[in-house]
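The structures considered in this document are given below.
Nothing in this text is a laboratory measurement; each read-out follows from the coordinates by a stated rule. Not measured: the values here are computed from a predicted model. Cβ atoms are built from the backbone, for glycine too; each structure is taken alone.
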Structure 1
Amino acid sequence: MKTIRFSHNWNNKLDCNVFTTIRKYTDEKFEYYSDAVGKPFKVLLKKAVVCEAELHSVVCMNSCNLDASLLMTDTGLEPPEARELLRRFGVGDEDKVLILIFKKKQEVSD
């Protein structure tokens with residue numbers, strides 16, 4: 001099973017049935033995730049399994065075109081702070097990003 005890793009649960013999004021993640025674009029990542037649409041992923045938060053989720057879709061766009069609602073839902077931050085967070089992750093305003101949309105399949109029991 002494929003795996004996706006998170007270092008932080010921004011806006012507690014991993015607790016939701018549907019969640020997004022914004023990742024810096026590379027050709028390799030785009031191909032990897034595009035080929036994985038409809039497939040299950042093990043979702044890890046700091047090495048701990050949180051859930052299993054199916055990759056619903058992959059969207060590619062320039063970072064400057066991310067709208068406020070997506071930035072706020074994904075990060076829990078107002079747009080200026082969310083954009084600064086993206087810059088800390090190496091995503092500039094003119095860089096391409098991938099928006100991955102996941103639908104949770106099952107929780108991990110303790």
Structure 2
Amino acid sequence: MKWSPETMKALKGWLAPSTAYKRHPLDNPRFYLFIGYVWKDCQTLWDEDKAREIMKQEALELHPEWDKKFIAEFVDKRRSEGTLILDFMCALKDKHKLDLVVPR
């Protein structure tokens with residue numbers, strides 16, 4: 001699993017603000033944009049273990065002051081949410097309905 005530079009930029013855009021873990025009103029749109037780029041790159045479910053590691057590493061680099069256990073829990077929760085969104089996109093794709101929500 002290799003993410004594009006745009007996806008990595010969206011990941012940093014979501015994780016960089018100090019509010020990323022607080023569910024600030026701007027954080028969900030940043031997270032969803034990141035997941036949208038993941039979808040654009042993969043067009044399927046992500047490898048959850050690799051996604052978790054990439055997100056944890058990025059969070060540690062951006063916020064070395066955050067507790068490692070906290071980062072692991074935060075990232076795992078958001079990884080689960082990302083998997084749910086990607087699963088939804090896969091289901092639409094499988095039913096040939098993806099164009100209804102993602103126009104080309």
From the coordinates of one of 1, 2, mean count of other Cβ atoms within 10 Å over residues 7-14 came out at 18.9; that one is structure 2
Using Kirkwood radius over Cα pairs in Å, for residues 15-54 alone, single out the structure from 1, 2 with the greatest value. 1
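Here helix-only ellipticity at 222 nm (-39500 (n - 2.57) for each DSSP H run of 4 or more, over all residues; to 500) was calculated and came to -7000; which of the structures 1, 2 was it taken from? Please list the in-between numbers first.
Numbers: 1: -7000; 2: -23000.
It must be structure 1, since only it matches.
Which structure, out of 1, 2, was relative contact order in percent (Cα under 8 Å, 6 or more apart) calculated from, if the result is 29? Provide the component values of the computation, followed by the final result.
Details: 1: 38; 2: 29.
Traced to structure 2.
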When mean count of other Cβ atoms within 10 Å over residues 63-70 is calculated for each of the structures 1, 2, which structure yields the highest value? 1
